[in-house]
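Before anything else, here is the set of structures, which you'll find just below.
Read-outs throughout are calculated quantities, based only on the coordinates presented, and are distinct from any laboratory measurement. What you see is a predicted model; the values in this text were computed from it and never measured. Cβ atoms are built from the backbone, for glycine too; each structure is taken alone.
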Structure I
Amino acid sequence: MKWGPRMLDATAHFETIHERLPGGAEVLQARRSALARAEQTGLPTRRNEGWHYTDLARLLKQNDAVPVRANAFDANALAPLQMVFENGLLIDEPAGDDCVTIESLAHALASGARNHVGDASDNDMAAFNLALAQDGAVITIDGTPNQAVELLTRGDENAHLRHTIKVKRGTVTLIENLQANGYTNAVLDVEVDPGARALLVRIQSAGHHVGLTRVSLNGDGAFCAVTFVTGGNLARHETHIRLLGEGARADVHGAILGHGTMHADMTSQLNHEIAKTDSLTTLHAVLDDAAQGVFQGKVVVARDAQHVDAQQQSRAMMLSERAHMSAKPELEIYADDVACAHGAALGELDADALFFLRSRGIDEAAARHMLISGFLAAPLAHIENEDLRACVAAHVSAHVPGCENDGEGVNAELADA
């Protein structure tokens with residue numbers, strides 16, 4: 001897929017499509033203001049510190065980039081409440097249930113619900129998204145649903161999606177299934193009330209995806225995101241979390257199976273704004289061929305936010321001399337009674353472990369598959385739902401180097417994570 005200059009001209013694109021975008025005059029004005037703000041700085045480049053390792057303007061202008069495709073993730077066996085977005089538009093919407101209220105963004109804006117547009121003042125890509133958002137999900141959770149809620153995106157055209165999720169009570173499992181082959185800019189805003197919990201499992205298997213997830217944790221609310229990148233040319237998954245109440249807990253975990261010329265960036269910022277809050281951020285990257293992985297994790301502990309426990313860890317397994325990994329963990333701490341730490345590790349496949357398995361009669365491909373699968377078991381372990389964990393494990397196993405069965409079998413280390 002080629003990315004020409006016209007695709008990068010957001011103003012011209014906006015003038016072409018703005019009459020087809022949802023929302024009235026007030027929303028249109030908000031879109032124009034957001035676009036003007038975004039166009040002042042343009043697409044992020046290496047000059048932007050938060051994008052230092054992901055030069056988005058350059059990556060999207062590459063004319064020789066061939067999308068790296070993977071077998072798409074399929075959650076149908078779990079019978080989720082599924083919203084299907086094709087080329088940026090909702091084509092299939094479930095009815096919801098007693099605990100879940102579901103509405104499309106287009107319908108919400110048409111009925112005058114301006115508040116679902118959200119904010120774009122602090123993020124250039126969110127500003128482009130606000131200006132060009134075609135559709136999205138507006139979901140309210142009031143209880144614990146019997147089914148997971150899936151946001152499935154697919155198609156070959158450029159798409160801008162904006163989702164809003166409010167978790168009032170109970171525990172919800174969200175699946176973001178990213179199968180679109182084109183360029184997607186998505187914003188996901190999540191608000192979790194005291195005592196409520198949200199688990200987000202995200203799988204990207206294709207395309208050029210730029211995503212921003214913004215989470216507000218009130219009281220002792222909890223949020224856990226587990227992201228797997230198994231395919232596509234570009235993945236930028238950025239997460240901002242505000243921990244606003246005592247007892248709040250945030251987990252951000254990621255796994256990258258990089259191959260070909262993939263560029264996968266996991267960036268996060270967790271703001272501990274009050275005392276007695278916890279967070280854990282991890283990344284496990286397996287990089288082959290000329291793939292590039294990025295980990296940027298920042299933890300900010302506010303003044304007087306005592307008794308905070310915040311940990312960060314990134315690990316990368318390099319399978320090729322051409323692969324590249326950039327890791328930048330950061331701690332910005334203004335309180336003095338905290339337990340905060342970060343670490344990064346990078347290495348090759350363990351030659352001794354590989355020799356041990358070979359000496360037991362296991363062929364090299366199967367041995368490599370076992371070792372890499374064991375490395376990737378850690379992020380899978382954070383998926384509490386056993387059926388969902390097994391489903392994701394099967395998908396991941398099919399894309400681990402050395403898989404002999406084209407993805408039909410599930411590696412034991414992954415399935416039992």
Structure II
Amino acid sequence: MTIIYFIGVYDTLDLFTEKLREAFEERGYDSFVYDARWEEQSKEQLLGLLAEKREPGEKESFACVTFNNLGYNLDLPDGRKVWEAYNVPYIDILMDHPFHYGKPLRNMPSTAVILCTDRNHVRYIRRFFPQIRQTDFLPHAGVELGSRHKSLAERRIDVLYAGALPIYTVAKMIPDLGAIPEVDGEEMAQEVLGELVRHPERTTEDVIEDYLRGRRNDLSEDRLQELIVTMRFLDSYATSFFREQAVRLLVENGVRVTAYGTGWDQCEWSDHPCLDYRGKVLAPQILPLMNDAKVVLNTMTWFKAGAHDRIFNGMLARAAVVTDDSVYLREEFADGKELSMFSLRELGSLPERVFALFGHLDEAQRMADRGYEAAKGGHTWKSRADYIEERYLSCIF
């Protein structure tokens with residue numbers, strides 16, 4: 001009973017993989033770790049292991065659990081996909097919207113199970129990639145660093161924001177808007193982005209589809225999906241707009257925000273004395289910072305029916321978490337009980353929320369404590385391993 005993992009490409013995914021692997025090893029599963037930094041050696045070892053242990057007609061002895069399509073196209077010398085040749089279930093957890101992964105999703109092995117961190121992403125894959133036999137919802141999860149946490153009163157960081165401003169990193173995603181034959185691309189970009197800002201509870205793909213259907217009634221499903229992918233940069237623009245506004249609102253109201261991630265030094269207000277920009281650090285380095293933050297602020301990457309690991313990491317750091325909401329978060333938590341949730345339409349209330357936490361630190365501590373217990377009980381990678389095992393691995397091994 002061996003689970004295959006992939007590491008060595010993204011530090012964030014390596015952290016998630018490590019925690020999942022620990023959880024499965026506690027349950028008695030063996031591990032094979034394919035390190036992309038040692039590609040040839042890892043591949044040779046994996047193929048040798050599969051050939052040695054996999055006997056025709058035996059009950060399955062391997063599964064792959066990976067993130068963001070890592071290893072999906074691993075092949076044999078004769079061109080066959082490894083996962084199909086050895087009938088290995090390929091369980092792929094997507095941490096981002098599937099419209100970023102058109103090529104991998106079109107070429108998934110027949111053994112693939114796609115797990116999405118937002119229910120809308122499940123809907124998207126089922127609609128546009130019907131050849132994928134199984135798609136499911138698996139929420140983000142958090143990582144706890146240590147078991148002892150300082151009280152909020154002892155912490156040195158007032159508000160921590162750990163995340164980039166994507167508007168400064170998506171230039172390569174912006175297409176030639178004049179090359180879209182069906183509609184005026186410039187007008188579509190402006191109209192869709194304006195609608196997302198006015199109605200931030202909507203998904204990017206739904207707004208793009210509404211715009212296109214309102215002007216063309218002859219678009220095929222394939223062409224619609226192509227245009228959604230073409231315009232997906234607007235998702236990052238909308239995310240970036242509200243992310244910047246959230247931090248700026250706090251800073252300009254006198255709240256000191258410590259920010260990590262690219263882009264914060266490029267804002268026109270970056271020189272404000274209440275913004276303490278510390279550059280970019282690796283994902284594991286954020287966890288001790290959260291353990292020293294009174295408030296962990298989150299704005300989502302336009303997940304309207306999911307969550308983000310910043311939320312659960314902050315809760316597991318026993319910080320007071322303040323985040324924009326989603327359908328999923330409203331199902332799991334109550335505003336003011338385990339965390340503080342606001343609608344992006346009510347972004348202007350954010351400074352008041354943070355001032356209320358600072359002004360009633362005992363109450364904020366109780367919220368942080370309840371948040372910790374909730375996350376510890378149901379939103380760790382151990383919890384997600386429980387779900388994967390029960391739903392998928394128990395019927396394989």
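For P(r) over Cα pairs in 5 Å bins from 0, in percent, for residues 261-356 alone, the calculated result is 3, 13, 22, 16, 13, 11, 9, 7, 4, 1, 0, so let me know which of I, II that is.
The read-out was computed on structure I.
Now for a separate question. If percent of Cα pairs over 31 Å apart is calculated from each of I, II, which structure is the one that comes out at 42?
II
One of I, II was used to compute helix-only ellipticity at 222 nm (-39500 (n - 2.57) for each DSSP H run of 4 or more, over all residues; to 500), and the answer was -6000. Which one was it?
I
Kindly point out which one of I, II the value 1.00 was derived from, the read-out being FRET efficiency 1/(1 + (r/R0)^6) of positions 13 and 381 (r between Cβ atoms, R0 = 35 Å, to 0.05).
II
For which of the structures I, II does the calculation of mean count of other Cβ atoms within 10 Å over residues 133-140 return 23.6?
I
Just checking, which of I, II has the largest value of Rg/Rh (Cα atoms, Kirkwood Rh), for residues 189-236 alone?
Ranking I, II on Rg/Rh (Cα atoms, Kirkwood Rh), for residues 189-236 alone, first place is I.
Which structure, out of I, II, was relative contact order in percent (Cα under 8 Å, 6 or more apart) calculated from, if the result is 10?
Going label by label, the one that fits is I.
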